[in-house]
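**Q** Take a look at these structures.
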Structure I
Amino acid sequence: MVGSALRDFAGKRIHMVGIGGSSMSGLALMLAGDGFEVSGTDRDEGYTLLQLRKRGMDVRAGHHPGMVDGAGLLVYSAAVSSEDPERARAAQLHVPQMERAVLLGALMQGYRLPVCVCGTHGKTTTTAMLAQALTEAGLDPSVHLGGSLDAIGGSVRAGDSRVFVAEACEFNRSFLHMPVGLAVVLNIEEDHLDCYGDMEHVEEAYLEFLSRLPRDGIVVANGEDERVARVLGKLERGNRVFRTFGLQAENDYYPGGIAYDGKGCASFTVLKSGTPLCRVALKVPGVHNALHALAALAAADLAGADLNLSTSALNRFTNAHRRFEHTGSVWGMELYHDYGHNPAEMRVAVEMARLQNRRVVAVMQPHTFSRVKTLFQEYLSCTARADVTLVTDIYAAREKDPGDIHSGMLVDGMRNKGIDAVLTPGFDDAERWLRENGREGDLVLTMGCGNVNLLNDQIQRNYEQCKEKAEELSCRKSV
């Protein structure tokens, strides 16, 4: 379903810079499904580019300014600066340029109920839960997810024109480009201060986003988050529906009889204003996932879904990829990966690992120099519950190294707080430490939204090669 902002580009090729990202690759698939010819580039070769090629797209690793020639539109992710060679070529040729969030907003135009899931943490998981719940309840939603969910066949789903479910990211004020009819607000915490400067401006952006709701729009909000409450207190209500979710009975939606199994997975009855609605038994661990499920079911209820079918879907939900994902077993150690990249998310991931009663080795890839600077103290303690923390080099993403912050400073600060921290700048260093110091039964958790998931692939690949050569014992100590 093509929004009016894209109709001018019908029949023209759309070139996407940064196409390998989870959001950009999903948008590329949506555009291709709407009949557009799509090409693109990304910094590194990888699985995503391979999959897009299988769909017939001309996608390449590296900078290829010549690919802009003949394109009708260039789409770029927020990480791509105007100095990028392809963007510079587009400017030279007067090819229109559109930021990723603007494209997403354009694709959502025309849907009767655009559902936006926003918040500092938990957007992907909650959006994935809601997408699976609405799909299996028969609402046939279109979906744009910042991750891959097996239940919908990837990161996007094309449905009918009624419901569009998407993550609404606050970075660079991206969510201000999205239409919204039902907003799910999970939390508001410190992050992206390189964009906003301070939390006052973060809250102002959320208020501006929620003010885009129509007069009869719906808000489902965390009733136990102080900043969320402050923002909602400033939002003009009119005929809008306000509903809260949380652990306490003061909320509109809350859990009754909550209990956890041996893996830390919650089961509970969903209560709405004291009335039982359904019984949930999750397969994903942690209290935070119980809250995500509450938010998703509240939104499904308000969107008119059959809650029995929605609950059945959530009881089978196994999470999106890169969200506390078990990636393999090597030398008796269990490998996990989590996309968490700021301290609060990393703390939650470590807590999930602790539920398994194993020695936990956390491998942290700090994300962006600006984030490490603004949240430096939080980084120092977020893995305190791990037994050992390995720290890789900072993943620069969209930034240039300022020269005044590095991972060695984090390791020193962690050690001063009594944390067993080790500097392992590269993936080979981290793998070498694990081979030499890892123990049978360990849970190894890599964390970050950069490329640290490739460390899991590297370790697994080298382990399998050792097994094939019947040299498992002798090769473990060498990388």
Structure II
Amino acid sequence: MRMRVLLIYPECPSTFWSFSTVLKYVRKKSLYPPLGLLTVASLLPKDWEKKVIDENVSKISNDDILWADMVFISAMIVQKKAAQRIINKCKSLGRKVVCGGPAFTTGYKNFKNVDYFILNEAEITLPLFINDLKQNKARKVYTSTERPDIRSTPIPSWDLINFSDYSTMLVQYSRGCPFNCDFCDIIIMNGRVPRTKTPEQVIREFQILYDKGWRDGVFIVDDNFIGNKSNVKEMLPSIIEWQKNRNYPFKLLTEASTNLADDDELMQLMVNANFEKIFLGIETPDTESLKECGKFQNVKRNLVDTIKKIHRKGMQVMGGFIVGFDNDKENIFDRQIKLIQESGVVTAMVGVLTALPETKLWKRLKGEGRILKETSGGNTDGDINFIPIMGKEKLIKGYKKILSTIYSPKEYYKRIAKFIQDYNPVAKGRITWNNILALARSNWEIGVKSSSRFLYWKLLIKTFFTKIKAFPVAVELAIQGLHYQKITSKLVRD
């Protein structure tokens, strides 16, 4: 049985995470490619014809859909409206629709017009579906609690996309997180026991990207890159050697937990491997709120010192912050502002607590009769899907106060200066033509046209003469500020 399959990734809304304003500076259409779909493509039978359409890059036409025998759609919760729109369009054209990914794994019952749901991890459920399909006995829903050994996960089908459309490539090294934060759905999707690929697999994936001409950022998209520290420490020397032998073609970023700061050896290995950015779930300065959500790895530590230690090591911390916990008092908004400004976390993704489907938080709030509606999936859009203890109006007002403060030009540039003061840049890499164009465009858009031009030139001049190695980062953060300010303006206005 040969088939023609169209794999579609729905459009993502413009949020703090999309960096849509920044992409034009580097002449890209989207931040990241759809790694999950590309991996699914590799799991499908080799003799099937496959095409990928990423709505964040190009529009879907009727001809695209009519070409296919079957359409596969993968989406996150934040993409659910776009996913339903695509589903309806495909069904109106008489095509079978197969859906999987986070939005469907915890919420498939909310979607209409879907022929087949392939839930949980595709390495387990997709082969079951394919086998049944060949025997004309496919079921509507495929689900499993079994966790696959990702050492057998195939390399994504990179040939199905155009690399020049994207700002950063993706590689997955592990799945799962050992922690049990009650608001997080990672343990539902991938479990609490981190499973890792072999060093040889990671190098093979790096080499394929390199052979295809990629020479830029690579995001290691793990739930928690350091979830299995011993395996990571065994794997990193392979990356270090590979990067060194090729003159450091990739600048790496990933997600981790704050206990990274407790391990100097691990941090040094990551720096040597050319990691330049780390996203940390910092969440809140309130100890009782950290205990409430099960974020015990953050409880007995000075969060400002933790962040500064990582900055001094040579990696930039991007931070996630949350307001709306039951234990949050009225001063939490000022405390969050103080933590963000003092720590120098420039990329501070502040969100309102969200009850994601099937999480411990969602189950508790449902039991208390406090769930109001389904979540939008965008925790930085100000949407509240439960009844907060402090009251919805007070929470939204405080949330908007945080955003309008930390992303005001004055406080934002003050934070960049604080970060650069602590930062010890050591990441290696080449200056690209896109970097030069981004600098030129920022000089015009921010340095001439923007009301922040004085702050911009003050930052660049001071950085150039006092810490020249941090100059590219200063330019990048100044450009990102335009995006944060645009999104903030919209959220505060709504």
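Just so you know, all these numbers are worked out from the coordinates, no wet-lab data involved. All values reported here derive from a predicted model rather than from experimental measurement. Cβ atoms are built from the backbone, for glycine too; each structure is taken alone.
**Q** Given that FRET efficiency 1/(1 + (r/R0)^6) of positions 203 and 411 (r between Cβ atoms, R0 = 41 Å, to 0.05), derived from a single structure, equals 0.45, which label among I, II identifies that structure?
**A** Structure II accounts for this read-out.
**Q** Of the structures labelled I, II, one was used to calculate helix-only ellipticity at 222 nm (-39500 (n - 2.57) for each DSSP H run of 4 or more, over all residues; to 500), giving -10000. Name it. Display every interim value, and only then the final one.
**A** On the way: I: -10000; II: -13000.
The read-out was computed on structure I.
**Q** Among the shown structures I, II, from which was the value 20.5 of mean count of other Cβ atoms within 10 Å over residues 83-90 calculated?
**A** Going through each structure in turn, the value belongs to II.
**Q** Identify the structure, out of I, II, from whose coordinates FRET efficiency 1/(1 + (r/R0)^6) of positions 147 and 291 (r between Cβ atoms, R0 = 35 Å, to 0.05) was calculated to give 1.00.
**A** So the calculation was done on I.
**Q** Can you spot which of I, II the value 22.8 was calculated from, given it is mean count of other Cβ atoms within 10 Å over residues 139-146? Let's see the in-between values first.
**A** Working: I: 22.8; II: 12.9.
Computing mean count of other Cβ atoms within 10 Å over residues 139-146 on every structure in I, II gives 22.8 only for I.
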